[in-house]
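A short reminder: the numbers here are calculations on the coordinates, not readings from a lab. These numbers come from a predicted model, not from an experiment. Cβ atoms are built from the backbone, for glycine too; each structure is taken alone.
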Structure P
Amino acid sequence: MEYSDLLFELDDGVATLTLNRPDQMNSFSGRMGAELSHAYRRCDEDDAVRAVVLTGAGNAFCAGADMTAGSETFASQEQDQNFSASPLAMPAWEVRKPVIAALNGHAIGIGLTLALQCDLRFVAREGKYGVLQVRRGVMPDCQVHWSLPRLVGLAKAADILLTGRKFGGDEALALGIASRCLPAGEVLAHARATAHEIAVQTAPLSVAVTKKLLWQSSSLGPEEVERYETQLHHHLMGRPDAVEGVMAFLERRTPNWTSSVTEDWPQWPGPDPES
C-alpha cells in the first residue's frame, strides 16, 4: 500500500507511524484508517520491528473525525455492509509488538479512542483530550467501552464518555489514561527512547506473549491465568533467549536475542478442557 495519510519509518527496530494530515490537525479519514490497519499488520509480521510508536504530524495527535462534509459527516451507514464503529481492521492491541502512543498534542474523539488501543500513552501536558462523540450526536467508538474501563474503572470511564468533556495532560495522567505526561516537545523523543529500550533489552517472543495475555486477562479468572502462564513458560523456557537473557545479565552486556515472533509463536492456550 502507498501511504498518503500516514508516514512509516523504521529505524533500529522502532517503527514510527505518523498520522499525516497536519493541515487538518490529523483529523481521521477513511484512508488513514486503511493505511494504519495496513501498517499495524506490517509491524506485526516483520521481525525487524521490535516496537511501534504512533504519533501525529505537526502540533496535534488527531483532532477527531474529519467533519469537512458538514451535515453529512455522520450520515446513515445502514446500506454500507462494510461500516464498522471500529474502523481499524487490526487494532493496536493485536500487534505482537508494544505500541506506544506519543500524543504530541490534542487527541479528541477517535483520536483518543485510537490511542486507548495502544499499550502505553505519553501525553503532552499542553494538549486537550476527550471522547466528545456524545456532543456530536453519535457515540464513542473503537471499542472504547471495553478499553477505557480496563484502564480507569467504570466510574471514571462514565465521567469521560457520558459527559464528552475535555481535559488536559495532567488530568489524563491522574485519571490513569496516560502513562507519562510531558511537555509537548519531549513526548515523541521519550516515546522513541522507550521503544528503543524495549527493542534492545527485551526478548521479542517474551514481550509478544506477555502483551497478548495481558490484553486477554480481563476475560480470564486467576486459575486460568496461571494455566496460561504455565503453558507459555513451557514454550519459552529452554529456548536460546532464556539462556541469553541470563548470561547477558551475568556478563553485563547487551543481549543478542534470536527468537522470532513469526516463526516461534506458540500454539495459544485455549479454554480449560476440564471446565
Structure Q
Amino acid sequence: MSNKFDINGPIGIFDSGFGGLTVARAVIDLLPNEDIVYIGDTGRYPYGDKDPNDVRGYARELASSLVRDYNAKAIVVACNTAAAALPVHELEAELAADGLHVPVIGVIDPGAQSLVRATRTGTVGVIGTIGTIGSGAYDLAFARASLGAPVKLISAACPGFVEFVERGRTSGPEVTLLAQRMLAPIVEAKVDALLLGCTHYPYLSRVISDVVGLDVTLVSSADETAFALRDQLENQHMLKSDSRSSGQHVFLSSGDVSWFKALGTRLLGPELSNVDIWNKGN
C-alpha cells in the first residue's frame, strides 16, 4: 500500500502526552494556514521509563496511523524519548519500506544545534527523561552540532518532571524540591545554557530557571523544530497551496479525552477546543 501525496494534507504530530503541545504551538504560530493532526498517547504515558523497544513500537504505530488514517504529509516526532528510541531517519526509512513516503522531523537535532549557538562559555547542559538521557542520543546530536568545537555537555535525567506536568502541577514547593535535586549536577557544572530535552519541560521553565540561575539560557527545541519543519516542507514544495486560509487542528488522545481536553487547553490555548479518541489500529 502506498500513500498518495497530498500537498494539502495535514502535518502529523505525536507525543506521549501533553509535552508535544509546545511543538504544536510553535508549528501553529509559524505555519498558521497548515492543518495539524496531533496524537497524545496518554493511554501509555509516560514513555521515559519504558523499555526502548516498546517505545520504538509506539512510535511506529503512531506515525503509521497519522499517514494511513489521517493522510499526514509529514510527521513530527514531538517526543524526545521516542526520537531517542527510534531515530527519525530510521522511522522515515521504515515508513518508506511500507510505502508511506513522508518526511519525518524530530526534536533532538534542532535542539542540539540551538544549544551550541546559545553558549558563551562552552559548558552546556541537557536534561531529559531517563530513556532520552540513557540513550546517548543527545551526546551524538551534540557532537554533530558542535562539529568538534571544544564544548562540554553535562547531561542529567529528571524523573518525575513529566508526571508533575501531566497532573497540571508546574509550580509549588514539591516541584521546586524535585528540581533542586534533579538539577544539582547542572548547577554544579556551571553551565551557561541548558537544553530542555523533553517537550514537557518548558512548562516548568520558571522553576528550572529559578534553580539553575537567571544567567543560564534555557533552550527549548520547540521553535527550532518548527523552523526545521518549515524549511523541509519549503524545500520539498510541500507547503499548503492556499496560504490565505486558517489551518484546521485535530487533537486525539489514546487515554482520557476529557482530561486531555481540560489540561491541554490550559497548556496550548483555544486551538485545542475539541479532542477525539485515538484508537490504535483504526
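For mean count of other Cβ atoms within 10 Å over residues 90-97, the calculated result is 16.2, so let me know which of P, Q that is. Each step should come with its number before you reach the end.
On the way: P: 21.2; Q: 16.2.
The read-out was computed on structure Q.
Given a value of 32 for percent of Cα pairs over 30 Å apart, point me to the structure among P, Q it was derived from.
Numbers: P: 32; Q: 25.
For percent of Cα pairs over 30 Å apart, the value 32 is produced by structure P.
Quick check on the output: 20.6 is mean count of other Cβ atoms within 10 Å over residues 26-33, derived from one of P, Q. Which one produced it?
On the way: P: 20.6; Q: 17.8.
Of the structures listed, the value fits P.
Name the one structure among P, Q that mean count of other Cβ atoms within 10 Å over residues 98-105 of 27.5 was derived from. Show your work: numbers first, answer last.
Values: P: 27.5; Q: 18.4.
Going through each structure in turn, the value belongs to P.
15.9 is what came out when mean count of other Cβ atoms within 10 Å over residues 154-161 was calculated for one structure; which of P, Q is it? Let's see the in-between values first.
Details: P: 15.9; Q: 20.0.
Computed on structure P.
Out of P, Q, which structure matches 17 when relative contact order in percent (Cα under 8 Å, 6 or more apart) is calculated? Write out the running numbers ahead of the final one.
Working: P: 17; Q: 27.
The value was obtained from structure P.
Could you figure out which one of P, Q the value 17.5 for mean count of other Cβ atoms within 10 Å over residues 114-121 was computed from? Let's see the in-between values first.
Values: P: 24.2; Q: 17.5.
Computed on structure Q.
Here Cα Rg over 2.2 N^0.38 Å, for residues 122-233 alone has been calculated and equals 1.06, so which of P, Q was it run on?
On the way: P: 1.29; Q: 1.06.
Corresponding structure: Q.
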